[in-house]
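Visitor: Next up, some structures in structure tokens.
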Structure I
């Protein structure tokens with residue numbers, strides 16, 4: 001496995017603005033936010049991308065989404081709305097090869113799905 005910046009954050013080798021941590025996940029503020037609230041949520045276990053997720057990770061993925069909802073509530077954006085984004089692979093916009101979810105909110109987000 002090549003060097004993974006998110007694994008270094010999990011290991012405490014790279015400082016970050018951590019907003020949540022438990023035995024399975026770390027959530028931290030993005031260093032290049034695209035919205036007033038921009039939190040990156042990662043599993044501590046290295047999973048390169050969504051393409052590697054299988055039935056074994058079903059519970060982990062469910063807990064990941066539930067954590068995103070909990071953080072949206074904590075950040076006070078749940079009532080107004082927010083976006084969860086998971087990029088998969090280079091053509092899907094994934095820059096760091098470690099599965100991660102972006103929690104975005106705090107302003108009206110443009111529709112970029114069209």
Structure II
């Protein structure tokens with residue numbers, strides 16, 4: 001397994017776990033972002049669960065490649081949806097927030113496939 005994958009996967013997992021925790025605490029930024037994108041705030045726990053599951057799956061995926069691939073692919077799908085939500089409402093200013101984790105998730109996915 002490559003060092004680059006371990007570093008990228010670790011960073012991505014920490015980022016996902018931090019975001020999940022913010023959503024569970026209903027952090028002001030998360031609530032404002034959902035309202036801007038016209039996503040119901042009641043979805044916060046479900047969105048947090050998806051991010052948390054992806055974080056755990058990416059970490060476990062360090063040892064079990066199929067789970068790492070599936071979790072990173074799920075994170076890619078999640079953040080593609082987040083980018084689409086921002087584009088849908090014309091929130092170009094806020095698009096960077098999901099774009100960076102999308103890039104990290106794609107990098108985790110590609111590196112896990114290459115190192116599997």
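All of the numbers you see were taken from the coordinates with simple rules; none came from a lab. Nothing here was measured: the structure is a model prediction, and the numbers come from that model. Cβ atoms are built from the backbone, for glycine too; each structure is taken alone.
Visitor: Computing distance in nm of label points 7 Å out along Cα→Cβ at positions 66 and 82 gives 1.6 for which of I, II?
Guide: Computing distance in nm of label points 7 Å out along Cα→Cβ at positions 66 and 82 on every structure in I, II gives 1.6 only for I.
Visitor: Right, next: If helix-only ellipticity at 222 nm (-39500 (n - 2.57) for each DSSP H run of 4 or more, over all residues; to 500) is computed to be -27000, which of I, II is the source?
Guide: II
Visitor: On to the next question. Matching task: 1.5 is the computed value of distance in nm of label points 7 Å out along Cα→Cβ at positions 34 and 106. Pick the structure from I, II.
Guide: So the calculation was done on I.
Visitor: Taking 16, 46, 28, 10, 0 as the value of P(r) over Cα pairs in 10 Å bins from 0, in percent derived from one of the structures shown (I, II), identify that structure.
Guide: II
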